[in-house]
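J.: Structures given as C-alpha cells follow.
A short reminder: the numbers here are calculations on the coordinates, not readings from a lab. What you see is a predicted model; the values in this text were computed from it and never measured. Cβ atoms are built from the backbone, for glycine too; each structure is taken alone.
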Structure P
Amino acid sequence: MSAEQSPDRVGERVRIGVDARKLLDDRRGIGRYTRALLRSWAARSQDRVAITLLIPDLFPKLLARRLSAEIGAELAVARTGARGFDLVWYPWNGMTWIAHDTKVATVHDCWPFASPAQNSAIRRNEQAPFIRTAEHAACIITDSGFGKSEVVRHLGVDPDRIEVVPLGVETARVGAANPTGAGSASLKPDYVLFVGQAETRKDLPTLLAAMDLLPEMLRARFRLVVAGKGQPGSGARLPEHARVEFEGEVSDERLTQLYANASAFVFPSRYEGFGLPVLEAMSYGAPVVASDAASLPEAAGDAALYFPMGDAAALAAAVGIILYEPALAQRLRIAGRIRAASMTWDRCADATLAVFEHVARARK
C-alpha cells in the first residue's frame, strides 16, 4: 500500500486512521501516550490492526519517513479526509476536524470547562474540539473514572458511550532506577522533582511555597528541579530561601535521568484527567508525593503520599518525611515500581484496541 492510498480491506484487521497532526511535535504526556500506543500496535498487534497516519499536509508522502521513524515501524500515511477506515481515532484531547468514517476520540481531561473564568473568546475556542467530540464521536475514551465523570458533567455524554482505559508506562522503564535511590555520576540525588507545564492547574506556587517551609537543613541539602515548558504563572513567588532550577522543556533522555535520580517526585496539581508524570516517576523508582485532587489517587493508588490540595504546609511535611526517612522513601520506591509494573503501555494499547474492535463490529 503506498503512503497516500486509503486502505483496502486487510483480512479481518481493524482499519484505523489516526489523527497524527501532532505526532512529531507534542512532547507532553498526550504525545507520549499517542506514540506509545502506535509503537505497541506496530510491534505486537499487526494481525489485529492496520494503521494509517492522517496529517493535514498537502503532500503527506514527504513526511512518511519521519513519521515512521518516530514510531519505529513503516506505517501508511494519508491526508486528513481520506476515507475507507473502520474508524478514525483522535488521541489529542478532542476533534479539530471531522472524518467521514466512524470516529473514536480520547478525552484526557475537560480543563477548558473546569478552569477559572478567562477571556470568553479564548474559552469558546478551547472548548470547541470537546463539543465537536461530544457531537460526532461514536465512542469516547477517558484515562480515568474521574475523567469519565467530567465528560458526562461538562459535555452531557451518555456514560454508555464512554470507556475508561488508564494510561501506562514503558515496560523497559519499570524498575530502571537504582533501588537505593543513588544518583548517577552526572546527576546527584539531591533534588525534589516536578514535571509539567507551568500552568495554573499544576499549582506550582504551592510547591514553591512548600520548599520554603522545609527545615533549613533540608533546604541546604535539597533543591527543587522543575522540568516543563514555561515559567511559573501569575501568583507564583519564588522561594526566599529554597533553591529552584527551571530546566524548561527537556528531551526524553533528560527526563529519564531526572526521574531516575530524584530524591522525591512531587505533583501538586489541582486538576488532572490522569496524572501521567506520577506513574512515570514511579516506574523509575522515585518516591511520590501527590495532591488528593481529581484523578491522582486513581493514578497513584496506595503507592504515594497524599496531601490536601493547595496546602503548602501539609506538602512540606510530606516531602520532609520522605527526605528525612530513608526507610519510608524505600517503601514508596518499591510500592511505586509494583504499581507501574501493573500499568504498562502494552496493557493500555490492548485495552484501547479492544474498544476499537468493539466499535468497528457494532458499526458493521
Structure Q
Amino acid sequence: MIANDIRKFLFSDTDTLETLDWLNDSFLPEIVEHLNTTDVRRRLGIYAGERIPDNERNLTDVRNRVSLIIEYEMARVATRLMEELKINDIFWSYVVANRFPDIEARNIKGERGLRVEVKCLQTIAEEKSANFDTLLKDIHARTDYVAVFLWEWQYDPNEVTWDRAPFINRAYVFHARSLAFLRDWYWLNRPPNNLGDGLQGFDLRYAVNCRDGRYNQEEGNYGKLLRIWQEDFVYPPPPSPVLKRTIVDYCNFKGDVTSQGFNALAKYFLPGLSGDPEVHSVETTEGKTVGWQAGDICFLLGSAIGTKAQRDDLLATITTRRVILMKDKYGWVEFEINNGKAREIRRGRKPKQLIRDRA
C-alpha cells in the first residue's frame, strides 16, 4: 500500500466507488496476506489435545470466538502496516461504546475516518448466520463499510506444530448503507401473508414483525448475511451506481461462499467415504466444475448444475457408483447409479450425517 493512498481513503471525502475499489483491490488483500502468516495464525491455532465440540451450540461459540479474534487482528495488522509506512498519526481503534461498527480509523486528534463492520464466515458451516441488522439511521453513507472474511480450518503445521489453524480464503467489502438498503428493500417487499391489520417495519431500535395484527421484534431471518438479497428480485430498487455495484458484488459473494463451502466439504468427506485420498473435479461438457470425485463416489452441487433436466443428463453420464447431490445449505441426497440410471437411497440435512448414517 502507498502512504498517500491510505491518508486519502481513510480521511478524505472520496468517491464511494473509488473507495470500494481501493478497499477491495489494495487494502483487504494486504490484510488477508498478513492474517494468513504464521505469526497471526499461531494465536488462533488448535493444538494437540484440544478438541472442537461437535454439538451445534458450542460449535457456534467456537466460530464466534474465531470471528472476534480475526476482528481484533485486522485492526492490529492494519495499524502495523501504517507504522511500517511511517504513518504514526493514524491508527485503527475498537469501537466499545456501540453495536456498530466494530473498528474505525482515528488520528491522534481523535478525528474519525472510515468505519468497518467485520463479519466472518466459516466455509463449511451449514447455516452461515452472521447478521447485519444495523438500522439505516445508524449508518453513515460516506464512511461506513462491511468487510466479510471467509475462513476455514487448515491442517498445515509448518513453523509451528498446531493441529489446525484458521486460514482466510478471501475477503469481501460492501458499502454498508447500500447493503442495508438492499436488505430493507427485500425484507419490506416480502411481508408475511398473515399481517392482519398491522404493518411490517421498523421502530427506533430494530425491525418489527407483525403476525395477525400483533407486533414483535424481528429475530429470525432479517439481516442474515446470506439472505439480504435475491438475484433478479421481482421488485427492483431505484437504480444508482453504488447500489448496482452492491448488487453485483453481493450476488458474486453469495455464489463464492456456497461453492467454497461445498469444495471444502467435498475434499474433507470424500477421501473417508471412498477410501481414495485422490480427489478430482467433475466437469460438464462445457468445462464447468460442478463437483468432486474420489474413487467411486462423487459430490455434485445442485445450484451449479442448473435445472432438473440438466442434473438428470449429468447423472446419466456419471461413471461412479454413488452420487451425493448437495443443496446450497449442504442438505444432501445420495443416489446409486446403475446403467446410467439414478436411484435415491438416502438423504440428510447435515453433511456430518453422511458418515454417521452410512450403512
Structure R
Amino acid sequence: MPPKKARPGTSTTSNPTSLPKPFKPVPSSLTPLTTYLNKKHVYIAHIDAHPASFKRKIFSVPCGMNLVIFLLFAWRAYYIIPHYLLLLSNTLGQPNELTFRAADLSWSELVSLVLRRGLTFLLDFVLCVFVWPWPWEFVAGAGGRGSPVGWRWIVGFRDREIYMRRSRDWDAGLDAQLFGLGGNDQTQASEFWGRVREATNPMLLQQKTGYLLMNATWDLDWDAMVLATTLVDKKKVKLDEFADPVVLLHSERYGWVTIQAETGSAAGEDERRKQVFAFRDALAQLGKEDLFFRWIEIVQFETSKAGGFGVERQHEVAVQIRELFTRNGVDFDEVWNSAMEKRAAGKDSDSE
C-alpha cells in the first residue's frame, strides 16, 4: 500500500552538469515517485502489457499455494496445540496422560519416546520458522516492500501494469563504484551493468509477466508498484514515462539519477524485436518454429541464473544454441543472416 510518509529517499538537489555518462538526472515528472523510494536500492520500472486474464491466472498459482499452506497450518495447530498444552501442564507439575517416569521405561522405550517428542518439536520449529513466513509475507508483507495481496487488492488486474523491481543486497557500496568514489576496483560496477542489461532485456520483458521476474538479484517492491499506479491514476505521473524500462538509483552527490541510453532506446529495442520476429518467421517457414521457443527458453534460463550474464557465459550459451540448431538440421547463422537480409530488403523496398 502507498506509504503515508516519505521513505528515506527524498530527492536532493543535484548538479547535472558534472554527472558522468551514461547517467542523467531523473526527470522532474518522476519526483512524486522517487520521493518515496529507498535511497539504498536500485529500481527498475517497466510496463507489463500481458493481458489481464493471463496475469490473473499467474497470480492464482501463488494464491492457491499459500491457501493450501495456511490450511495445513490450521490443521496442524488444531491437532498439536492440545498436545503442547499437556506438555506445558507437565512442566507446571500437573500429571496427565503424557507424564512418564524414566525409571518405569526400558532404555529402548525411553529413547523412542524422547526421539518422537524431539522430532515433533523439530518439525513444528521448521514449519513456524521457514514455511509459515510464505503465507504471512504474501498477505501481510515484509521487509518494507508491502505484500502481493495488498498490491492486487488496490491495483486489481490491468492490461497495462507498472512493475517495479528493487535490488537485493548486492547494491551495498554501489554509489561509490558508479560515480568515481570507489578507487580502481570496478568489479561491482561491472556486475551492476550486467544485471541491469539482463533485467531490461526486451525479450525477457516480452516473454515473462512482471510477477515472474523476481530472482536472486531483484525483488518486486509491492508498495512502490501501488504508489506508481496511484500516481498514474491521479494524473500526477504519465504512464508513458514507463514505456521503456526506467532504471532509478540514488547518488549522495547527484541525487536520483537514471540511465541515459547511448542510442534511442525505444527505437533500438523495437528494431531488435523486429529482428527476432523475422528470425522466428524464417524458422517457421522451415517448419522449425519449435527451435525458436527453445532458443528463448535457454536465454531466459541462463539470464535468470545468479552471477550475471557476462561475456564468457554469453559465449557458452551461443555455442549451446548453435549445437542445438545443428542437431536439428538447422544452421543458426545461415538462417539468421538470411532473415536479416530479407528484412533489410523489405525495409529498402518500403523506403522506395
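J.: Check the numbers for mean count of other Cβ atoms within 10 Å over residues 250-257 across P, Q, R and tell me which is largest.
T.: Largest value of mean count of other Cβ atoms within 10 Å over residues 250-257: R.
J.: For which of the structures P, Q, R does the calculation of Kirkwood radius over Cα pairs in Å return 24.5?
T.: Label of the originating structure: R.
J.: For relative contact order in percent (Cα under 8 Å, 6 or more apart), which of P, Q, R scores largest?
T.: R
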